[in-house]
Structure 1
């Protein structure tokens, strides 16, 4: 089945235009065509839907090069083939430099079919190339935007560890910690070399990091993570390192350093608090709002005889001696549910059945379990 072809013919002789169209049909095309011979008519019929333009080099009031410039001025990509009675080699070369797809002599129209096929293919290739380039630019712009928006410190490396891109947080961290401008901008920097130098100097974290990054670059691991300290004389900082492979044929990885200083400081405070409560001589019990025990310290075990596992998960009245009226406990719960501290002396019962007097303070903690101590 003939291939449809929308053609504009710039030619002052009707007979010559018909010969061109005849040759297109012989080459397997089904042309829909119209002929123009002046610049106003050419511009009026110059539409993006055109598949091909055939033009005589010289017309009484117009010429092919002016027509070619008109196409380019409008940003159109339409194959433009010059067909003329005579043209010297210098003129032909100039036409090709200006953007013509080909040039032919009218007495050699047998070449028109192959020339049109080649011009259409080349135009399609050029369009695909531009689309790919635009998609790449858009992707690169998107990636740069994503990198800039990250608070984490991010570096993208190739499979040899050469840094290909970093975000602003990388540069800021490098400058704050005395790094060179080349390191801050990641120019001529190899991530593996930097990490390897630190490992050779005896940094155990650097050695583990180097092995982890290499495993991701080698595709033997799909992910590597590591928490590490990065303290200075004036400040304590911790980071969580993520290394993930690039989903690209050429390989590479994205290395992300997420600051976790606040979490680590909180963990340190909680560890300190837990250590203090564990070491306290006073009994400490933590319950939820329903009164279920969630934690007890060793002093509780020494006083009551109940181990940690025997106490946790049971109600706080585990040690109830039943020596007090129900109103006492009702008043206690009403007080702490109102958000107030309850303080009193209570007789409790040990696991072996013996009783003891305890001075108890129960402190409600907003959004936290209740803490009881005695």
Structure 2
């Protein structure tokens, strides 16, 4: 009897590992193809937009590359890449399980509002106050992501639609709060008071805005993602659930629980990204706290999947493009809305990928 049980369990584990390997190899090839397609489409869109504005496409592409990846601009590129990487790392978890969280922009905004509000009241708490503010911001993002997760599990709502709509709810709620209850009395603009000075994440290098949160995220997050997806049972279960409901039932996994936990994790990471923008960059919450990082992280998570190196490279690449477009606006004179047009195209591409992957 013991031998029979051992054979059955051994056989089950073998099937599980084989299934995971097949899914992993397929995802790797798929991600390489999507990366190449992503680069081709992105370059084409930039060229077409440059032509429409009367600029030379080659000049625009040159200044975007210089503005994103020249030695002088690398610190600003890393500054923008950090929130993209943090959010994309969180999104990679639900995307592995075919749970499509498109609401990270709203979750980042709520995380920033939460960190700014509690940071104002934690003046004098020092490093412990920084930790509390970051965790509280993550909690705010978590709560905002939990709502569509529960709606999908218990009401069957499409999480693409609910998370996308909640972005706009978050934007208008933030506008109300920043013009009303949270507005600084010392400012004419819709923004909060500054958080406590001892809660600021000061620049580590003179002449840059690189703070400890950026270095920690860029150094440790890829390693953590590699361990989570490549060396843990959690990553294996996410792959199996993402492969289909039949496989999940065969291995007695609960898709509903995975949906809720993955949404919670992705919302928490987006909230943490918002917290670090408050503590390390702006030191207060304001309407432009996010430069569209929540939307930019979606295609990064889509094309990278669970690959930690791809997440890091794609985040830095898109951070460089974001900073490069800003530089090109000043030098070539392209319209300031070009980055928002690119974000729109990238989001459309991500939604097409979601439709293809089902």
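Descriptive notes on the structure:
- Source structure (of 1, 2) for helix-only ellipticity at 222 nm (-39500 (n - 2.57) for each DSSP H run of 4 or more, over all residues; to 500), computed value -13000: 1
- Origin of the value 20, 20, 24, 17, 12, 7, 0, where P(r) over Cα pairs in 20 Å bins from 0, in percent was derived from one of 1, 2: 1
- Source structure (of 1, 2) for Kirkwood radius over Cα pairs in Å, for residues 210-329 alone, computed value 19.0: 1
- At a computed 33 (relative contact order in percent (Cα under 8 Å, 6 or more apart)), which of 1, 2: 2
FYI, it's all coordinate maths here, none of it is from the lab. For clarity, every value in this text was computed on a predicted model and none was experimentally measured.
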